[in-house]
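Just below sit the structures, each encoded as structure tokens.
Each value in this text was obtained by applying a stated rule to the coordinates, not by laboratory testing. Note that the structure is a prediction, hence the values are computed from the model and not measured.
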Structure 1
Amino acid sequence: MNKDKLDIKNPELKILVTGGAGFIGSNFIHFIFKLNDFKGKIINVDKLTYSGNLENLKEIDDKYSQTRYFFEKVDICYYSALKSIFNKYRPEIIIHFAAESHVDRSIFGPSEFIQTNIIGTFNLLDLARKYWTKSKKDVLFHHVSTDEVYGELGDTGYFYETTPYNPRSPYSASKASSDHLVKAYYHTYNIPITISNCSNNYGPYQFPEKLIPLMINNILEEKELPVYGDGQNIRDWLYVEDHCKGIWEIIKCGTRGETYNIGGENEWKNIDLVNLLCEKAAKKLNKTKDYYKKLITFVKDREGHDKRYALNCDKIKNELNWEKKVDFDKGLEKTIQWYLDNKDWLQRIVSGDYRDYYNKMYKNR
């Protein structure tokens with residue numbers, strides 16, 4: 001199947017976004033509503049687990065609710081509930097963000113990762129198979145995955161789309177399984193699919209269990225800044241809006257059945273990144289350059305901690321003319337400032353009070 005372009009300007013186009021209340025999903029919904037060429041509707045399906053927060057989308061809800069934006073509190077692990085969503089909205093595009101995504105949590109509780117990331121993906125694919133006839137070309141299932149499915153790199157080299165999978169944690173194994181399911185439904189049932197594998201994202205609305213928002217929150221509270229092992233593990237960092245742009249280009253013009261890497265081409269040792277965060281935060285908070293570095297604490301390394309990830313992005317750059325726009329230094333500045341400007345949001349997340357937002361916002365609808 002070749003590049004079957006979708007009519008993205010069609011006001012009747014319906015896009016089902018799973019996990020749209022999470023970090024990347026909510027940023028994508030903000031991104032897509034800013035586009036001049038998108039006139040359609042978004043159906044946000046989210047279970048609202050600990051990391052899903054409807055407050056991330058208040059602006060969208062206030063402006064577009066029940067006209068171009070629709071929220072449904074649904075667990076993708078429940079087939080019948082998902083089936084009712086397909087019956088009600090009949091989406092042409094599915095963008096699948098919903099996933100359990102924190103490696104540490106997968107080590108201590110892998111069951112939820114297997115259920116959501118594998119069974120949930122299967123449910124979506126199987127319903128798409130039943131609702132989209134083989135002759136229907138104007139549909140697409142886009143699956144958002146991770147660089148962690150490829151395993152671990154040495155000191156040099158990159159992951160390519162052709163790199164054999166070698167997942168090393170319950171999280172990455174569950175994502176690898178879902179990737180294979182998506183490809184299998186393409187080859188077996190002719191479901192139009194695309195897959196993107198991304199590197200570490202950073203930016204607004206990220207739940208503070210992940211490295212950058214965790215460190216920012218702990219800096220604000222002057223708590224310990226925990227760094228695994230010796231801090232020499234390397235990650236490639238991508239600003240979330242650049243990731244969203246990459247996904248949109250794949251949806252518009254990507255070759256069906258293909259995988260695209262979306263990376264920041266921006267490698268940092270964990271300890272170097274934490275030191276940089278300390279310096280930038282100190283400057284913004286009128287402290288001496290090294291004021292927060294005294295909070296850095298080295299802790300026992302994580303089981304199976306991969307040494308290095310790095311993605312080669314030539315394919316998406318050459319085929320779809322995508323390139324990252326946000327320089328890391330500027331992106332980090334924007335991110336730190338966002339959390340400083342949204343301390344109330346951060347406090348509600350940390351305290352768990354954000355869970356009340358759903359009830360206040362939707363109980364009378």
Structure 2
Amino acid sequence: MRKILTVMLVLVLAFAIIGCGGSSGSKGPAVQKTSGFKVASINWTNAHGWRITYEAQIKEVADAYIASGLISEFQAFCPNQDPALEVQYFEQCINDGYDIILVNAGGSTGLDACFEKALAAGIIVIPVDNLYPYAGVVGVQTDQGIWAGKNFEAMIKHFGSAPTKLLHFSGIEGTTGVGLRGDIWDRYLKENPNFQIVYSNSHGWSQTESRRLMGEVIASGIEYDAILTEEACVGILQAVEEAGAKYPKFISSDEEVGYIRMLDRINKDSPVVDFFVIENPPGIGASALKIAVRMAQGKEFKPGVLKEDENGAMVAYYAPSYTVTPATLKDAIEMWKSFPDTEQMSTFLTDADADAYFY
């Protein structure tokens with residue numbers, strides 16, 4: 001079992017009363033058993049470090065639960081960004097009688113029939129991270145409003161009201177996280193018109209792609225002061241160094257340990273690049289598994305734990321709390337010194353934390 005750094009997880013959650021008869025909570029289907037659950041994870045891609053750690057940490061929890069008898073079987077499926085294969089795996093999991101299916105989907109359409117069939121069969125289906133909009137399910141996601149807001153607020157703190165040219169890189173268009181972050185950043189941009197986006201593109205959370213795109217930006221001669229990116233910062237900074245271009249005065253978040261090591265090297269002698277790192281933990285999948293198992297046991301959420309989104313789905317939002325700033329960089333370097341550059345700074349719920357959400 002991999003050693004995972006334990007960082008206090010705090011969930012800031014809100015609840016909208018749903019159901020009939022004045023019910024104050026939400027729970028899984030009628031209890032059939034309390035252990036021995038078959039669990040499947042459908043993960044859209046393993047093409048970058050975040051998703052790799054996402055699946056690894058789910059497996060870590062699954063292995064522990066198998067050892068204790070809480071889970072009888074765990075299987076991971078990766079359609080490699082193939083929509084038809086994603087549907088095929090989903091249907092296979094339903095037909096094979098899995099009790100719990102975690103779905104980090106590639107988009108927000110195309111799986112309705114699968115969700116309908118799974119719910120009709122009494123299967124607990126949890127959309128994770130990318131919240132697929134289907135009513136009647138409980139999703140688990142990091143609060144992207146906090147993530148995006150903290151990044152932009154740190155940038156405002158650096159530049160104030162000074163005119164600032166921004167390079168903007170997003171992840172995969174059409175996913176929940178990208179949409180939520182974009183909405184938050186659009187609001188901040190309207191409130192702070194001194195920030196001007198001079199270039200925008202999508203790197204798909206790929207360090208390779210962000211490196212290529214940043215290389216094109218530099219070659220084009222576009223001037224910039226700051227970089228507002230949804231992760232993939234390592235590739236961006238690699239392109240800057242390869243071209244001998246100027247560093248941005250500010251850059252936003254990435255979970256890779258190698259990123260904070262780059263920042264430590266760049267700022268070794270004097271402050272060069274200001275930054276703000278806030279976790280968007282791949283461990284959200286492991287947290288979702290712990291919540292799903294308790295739902296499958298028939299446990300009911302306490303009032304105040306869930307929030308209903310505009311699609312009628314109930315969501316548990318994790319409020320990210322682990323951050324790295326110039327003031328705490330040396331502490332972070334020490335904290336993660338035994339991990340490889342590609343390791344993601346990620347945490348997930350303890351069993352006690354998960355228990356606390358239920359009666």
Structure 3
Amino acid sequence: MSLEAIKSLPDVLASARRITIKVGSALVVDAGSGVADAAWMRGLAEEIATLMARGKSILLVSSGAGALGRRYLGLTRKKLKLDEKQAAAAAGQPRLMSAWEEAFATVGLKTAQVLLTREDTEKRRRWLNARATIDTLFDLGCVPIVNENDTVVTEEIRYGDNDRLAARAAQLVRSEALVLLSDIDGLYTDDPRRNPAAEHIPLVEKLDASIEAMAGGANAQAGVGTGGMATKIAAARIAGSAGCATIITSGQTIRPLSNMARFTVIKPQASASAAYKAWIAGTVVPAGKLMLDDGAVRALRNGKSLLPSGIVEVTGHFEKGDSVSIVSPAGEEVARGIATYSAEAIRAIRGRASKDIEGILGYTSGDEVIHRDDMALV
């Protein structure tokens with residue numbers, strides 16, 4: 001990707017620090033041979049390498065495991081039972097990862113597989129653990145490649161499609177932009193495959209019933225994948241609630257980000273940081289309470305994280321990832337935040353320096369009891 005191509009990206013994408021990119025099965029799997037499309041994957045890998053060289057962190061959500069596994073196992077029927085789908089995913093996942101590893105190796109990047117279930121993004125402790133793992137992979141200059149853990153989930157507890165998975169993953173890592181690469185270059189007033197008069201919509205300021213009514217079904221012509229425009233709109237709503245813009249565009253070129261001639265940008269409701277902190281402050285019921293000394297209260301109000309040295313008292317029984325209330329010596333609530341340690345652990349380290357945490361607990365989850373990014377002043 002050239003500098004000129006980067007300058008031509010949508011503003012929300014060019015300015016984003018973290019980007020989640022989702023690719024559909026119809027892009028990853030060659031329709032004729034049923035194997036991974038190495039040339040297409042290598043082209044996207046080159047673009048991602050260019051973006052990462054300019055300081056961006058990229059999370060890749062890739063479909064294709066089921067489609068690759070179907071052909072490999074000889075499952076030719078169009079409709080498969082759940083156990084057959086899971087078998088296809090199990091056989092296809094290593095082939096998908098191997099293809100991505102080869103693509104990124106050509107640009108000197110390492111990859112890592114991240115398999116998620118819905119509980120990983122809906123149960124707070126698992127959410128924090130998954131985020132910490134992906135953050136570490138970003139720090140190591142790695143490309144995390146996410147897929148749903150199809151071999152263990154059932155129809156009742158699965159995301160259902162990788163558009164929604166991508167939106168949840170974008171929330172997880174606090175992406176500012178979610179790119180949905182598909183077989184169509186954005187949202188239209190009607191399905192352009194059936195109605196040539198359908199008009200392209202370049203910008204959606206607000207998702208409402210009229211926008212949702214324009215979404216059609218999955219692309220039956222491609223023969224793979226489960227998503228359609230309706231799932232992309234649902235994904236945009238999920239991402240937008242966390243302050244993440246969604247870009248829907250075609251991936252049907254070798255370097256789809258460089259050749260984004262047409263696209264639809266769906267604006268978020270707020271910035272990612274503002275949406276997350278509003279959620280912490282206004283929608284979470286605290287599971288416990290931390291009383292601080294005056295110095296720690298001043299530090300928080302100056303934008304600092306909460307360290308164990310400033311904690312005087314711990315009230316309640318809570319686990320890592322639970323929301324807690326942070327109060328002054330007078331009992332006034334000054335903030336709410338997501339705890340990095342359990343109540344029991346915080347009781348053991350309160351009043352102590354961060355360097356003592358590992359010696360006291362036998363492990364460390366970081367220097368902060370609550371990181372400033374996971375805290376909202378109230």
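Determine which structure produced the value 0.98 for Rg/Rh (Cα atoms, Kirkwood Rh), calculated from the coordinates; the candidates are 1, 2, 3.
Details: 1: 0.95; 2: 0.98; 3: 1.01.
Considering all the candidates, the number was obtained from 2.
To test your reading of the models, identify which of 1, 2, 3 gives 39, 24, 15 for Cα extents along the principal axes in Å, for residues 99-162 alone when calculated. Could you put the intermediate results ahead of the total?
Working: 1: 47, 31, 12; 2: 57, 20, 16; 3: 39, 24, 15.
It traces back to 3.
Taking relative contact order in percent (Cα under 8 Å, 6 or more apart) from the coordinates of each of 1, 2, 3, which one would give 25?
On the way: 1: 18; 2: 25; 3: 15.
Label of the source structure: 2.
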